[in-house]
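None of the figures in this text is laboratory data; all of them are computed from the coordinates on show. Nothing here was measured: the structure is a model prediction, and the numbers come from that model. Cβ atoms are built from the backbone, for glycine too; each structure is taken alone.
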Structure 1
Amino acid sequence: MRQAQKMQEQILAAQEELAGQTFEATAGGGVIKAVVSGSQRVVSVEVQPEVIDPDDPEMLGDLVVAAVNSALETAAEAADSQLGGMTGGMDLGGLLGN
C-alpha cells in the first residue's frame, strides 16, 4: 500500500510539472502557431495576417485545427513518456483519480 501511495504522489508531481509546460506546433508552413499546456488546454493561437483570405475561411479553420491537434499530440506524447514510465504501462483503473 505504501508503494502505491508513493507511486501516486510521484504521478501527481509529474502531472503538476506537465501542467506547467507548454507545447507548440505550426501549420501552413508556420503561418499558424498553436500553443497548448501539458494539461491539454489551448494557451494561444497566432495567425499571420497573410493567411487570412475572406474568400476561403474554411482553409483558415483547417489550419488552426491542424496546428492545435498537432500541439495536443505533442503534449500527450510528453505525458505518456513522463507518466508511462512511472506506472510501467499498468492500467490503474481510476486509482489515481483520473
Structure 2
Amino acid sequence: MNNKNINGVLEDLYSVVKKRDHTNKKNSYTKFLLKKGKDKIASKISEESFELIIDYLNGTKKRTTEEAADLIYHLVVLLYSKKISINDIKKELKGRQNVR
C-alpha cells in the first residue's frame, strides 16, 4: 500500500467519525465515545494500546492486526475530538522527514 492509499484510508475513517458525530442514531459507538468526552476517549486509547502490545508480544498476526485497527480507530476519534485533522498530522510528519 502506498502513502496515498493509507492517507485515503485515514481520511475516510476521519470522515466516518465526523458523520457519526452528527448522526441521530442512538446505537452509534462513535457518538457514544464523543459524548462521553476526553476521559473516556483517553481510557480507550490506553486500553487499546495495552491490548496491541500484548498481542504484538504474544499473539497472532491476525490478533495484532485487529488490535492495531482498534487503536487506529480510537486514535482517529481522539484526533477528531481535539479538532486535529489528518492533514495536520501529515504536515507534522512531513516536517520531520529531514530531521535526524
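Summary of computed values
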item	result
P(r) over Cα pairs in 5 Å bins from 0, in percent from the coordinates reads 2, 13, 19, 17, 13, 10, 8, 7, 5, 3, 1, 1, 0; which among 1, 2	1
Computed -17500 for helix-only ellipticity at 222 nm (-39500 (n - 2.57) for each DSSP H run of 4 or more, over all residues; to 500) - originating structure among 1, 2	1
Entry that produces 29 once relative contact order in percent (Cα under 8 Å, 6 or more apart) is calculated, selected from 1, 2	1
Comparison of 1, 2 by distance in nm of label points 7 Å out along Cα→Cβ at positions 38 and 54 - largest value held by	1
